[in-house]
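What follows is calculated from the coordinates using simple rules that are stated; it is not laboratory data. Since this is a predicted model, take the numbers as computed values, not measurements. Cβ atoms are built from the backbone, for glycine too; each structure is taken alone.
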Structure 1
């Protein structure tokens with residue numbers, strides 16, 4: 001029995017668990033995070049409202065809001081485990097095993113699977129991907145121009161590069177691409193009432209996951225029989241000490257790849273255009289020497305966007321964070337969107353500073369064994385798409401975004417653009 005179950009403790013007055021909190025804007029949420037960072041950097045909160053899976057024995061979670069504490073937790077995978085789930089929510093075991101791959105595993109199984117997957121990310125594969133990214137970005141912005149001023153930027157631009165990159169990496173047939181993209185959306189938008197349209201969240205999640213698994217299993221069988229020059233062929237045929245990924249492992253990784261490979265780039269692209277619109281001085285600074293400044297700019301766009309807002313761990317033993325005792329078995333949620341605006345680390349984080357250096361953001365996680373495998377791929381996509389936008393459509397600007405509601409992805413559902 002945990003200490004929490006034996007001696008109930010009061011919940012923090014700042015609300016991080018309700019749907020109402022996550023329906024506010026990022027700037028409004030930052031007011032709450034700033035108060036917690038300054039006074040109670042590790043605070044106790046009730047279980048998430050309207051969770052995917054009700055658990056009457058769930059006492060709540062510890063919220064970690066300072067950047068340095070997030071990094072410390074991320075790098076201590078022996079004390080803070082991922083194997084019981086990494087989402088803020090309680091997730092059914094079936095969904096966990098079939099969708100999060102090694103993201104929700106601990107060593108030694110995590111080490112084995114990540115090593116196998118990493119073997120497929122060879123320098124040759126990455127070079128091939130980067131070439132296709134540049135070509136796709138140019139085509140997508142040309143298509144946006146053809147769609148005309150006033151078009152939805154998310155639909156016609158931001159969501160296109162990730163799915164085309166993934167398709168080139170994996171060899172997804174043209175006929176499957178949009179449905180794969182829609183399924184990836186479903187797996188991060190299940191808390192958004194507009195996306196759900198009255199359907200039960202678990203129904204939407206299971207349906208999306210089953211579809212992606214079917215595509216993955218079919219592609220795996222084809223690539224084992226007739227390997228091609230794509231990441232999926234390399235993945236299903238990769239060996240470490242004579243071992244290969246099972247079909248279930250391949251399908252789970254494909255789900256992870258479809259989701260993770262979609263949202264960081266897609267959401268950061270949309271937030272970046274809005275930021276460039278709101279901070280014209282930074283836009284002008286970037287364009288004065290684009291090639292030499294886009295590197296730091298991309299890091300700032302990721303920090304500013306914080307496309308992934310939360311991940312959790314479970315304490316393996318009694319420990320403490322920033323002097324706060326944590327009992328074995330208790331959940332610890334890392335709030336990346338808070339860590340990326342921590343004034344103890346970032347000078348005036350409320351300002352977009354495309355030359356910010358150093359920029360130790362946690363937009364790709366806090367490091368450790370679970371650091372984002374696709375971080376450099378995301379950076380390459382962002383460099384390419386932002387470059388094409390600002391050179392092909394130099395006067396492009398963003399209208400008001402419509403945001404997804406949820407505690408996981410800082411998502412923009414739609415956003416008009418003019419040029």
Structure 2
């Protein structure tokens with residue numbers, strides 16, 4: 001929670017690409033500034049300095065702390081202002097309490113400032129990000145884009161192969177992450193080209209990238225080719241597209257490997273990295289996402305607050321005599337929720353995680369619900385680890 005006891009001016013900034021709109025309110029609600037601001041350092045610095053000189057301590061609150069909101073926050077910190085963040089979803093809900101239906105920058109800036117003045121518990125702290133976290137945030141964001149692009153290309157490839165030769169897709173589709181399969185599709189992108197190349201040439205092509213898999217994969221490919229003799233319309237066109245898609249996928253996967261190395265280097269330089277990675281299931285990319293969105297967890301009063309922020313706290317739905325129990329939340333930070341979910345799935349090889357997961361399955365929960373329960377339970381442990389700076393320790397069995 002933000003301490004607003006010493007704040008003399010609440011400056012709400014509705015950020016934009018070329019210019020922002022800023023509205024400043026005193027603790028009594030008097031409007032002392034309401035103008036557009038160019039997204040340039042000199043003008044931002046001038047406004048912040050004038051407000052400080054005339055009124056005292058200034059709290060700058062934005063609705064978007066990254067991207068287009070990064071410069072106002074950096075300048076505000078450099079001029080000695082306090083800074084905070086009002087999450088967009090919270091801001092939209094608060095906006096419903098104000099009169100009028102217009103959606104303007106001026107109205108949004110005024111709502112941000114008034115929310116900071118009257119309901120400061122809705123604000124989130126924005127501690128100065130060190131260079132490591134700032135670089136991690138940029139690289140991980142790009143890695144997320146590449147992951148989405150990889151999924152899109154894979155789906156397109158599998159769709160084309162299914163259309164022209166379903167049996168071949170069943171052999172190659174699940175292995176599209178393997179460099180040998182991508183090399184095969186880059187060189188020979190159609191059933192006819194694969195037949196023409198022959199077994200020996202294909203084995204020679206694949207062996208450098210898959211020494212143990214090459215011969216078996218080639219046999220599987222030719223077994224699949226023998227299952228279909230008819231040529232489906234569009235096969236010739238697909239033979240032009242498949243090599244291009246395979247080449248694009250190879251490039252994307254290579255970029256992700258390079259980024260993973262850099263992410264790992266940055267993590268090793270951060271003091272919280274050993275704490276995060278000591279927990280089973282948390283790897284390089286998951287640790288980076290947690291470090292970016294959670295940090296040392298000081299912004300969250302309890303583990304429950306962190307779970308709610310990640311969208312892993314169950315939501316109770318009841319009205320009068322109608323009680324429908326608890327349901328998974330559809331809100332929260334989707335990227336962080338996915339990171340916790342994948343970490344929980346990866347931890348199933350650990351006895352303590354598997355035991356808890358099996359317990360939830362016996363209670364009648366399906367696979368996804370049981371994993372969500374496990375992820376929520378692990379947040380309690382992770383929160384304590386970050387709060388105390390301690391490494392993960394497996395729970396000890398309690399003697400009966």
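Remarks
- Of the structures 1, 2, the one that -16000 was derived from, the read-out being helix-only ellipticity at 222 nm (-39500 (n - 2.57) for each DSSP H run of 4 or more, over all residues; to 500): 1
- Source structure (of 1, 2) for Cα extents along the principal axes in Å, computed value 82, 64, 50: 2
- Among 1, 2, which structure scores highest (criterion: distance in nm of label points 7 Å out along Cα→Cβ at positions 162 and 386): 2
- A value of 2.5 for distance in nm of label points 7 Å out along Cα→Cβ at positions 34 and 354, calculated from one of 1, 2, originates in structure 1.
- Read-out Cα extents along the principal axes in Å, for residues 82-249 alone, computed value 54, 40, 25, structure in 1, 2: 1
- At a computed 6.5 (distance in nm of label points 7 Å out along Cα→Cβ at positions 98 and 202), which of 1, 2: 2
- Source structure (of 1, 2) for FRET efficiency 1/(1 + (r/R0)^6) of positions 138 and 346 (r between Cβ atoms, R0 = 35 Å, to 0.05), computed value 0.55: 1
- Top of 1, 2 by relative contact order in percent (Cα under 8 Å, 6 or more apart), largest first: 1
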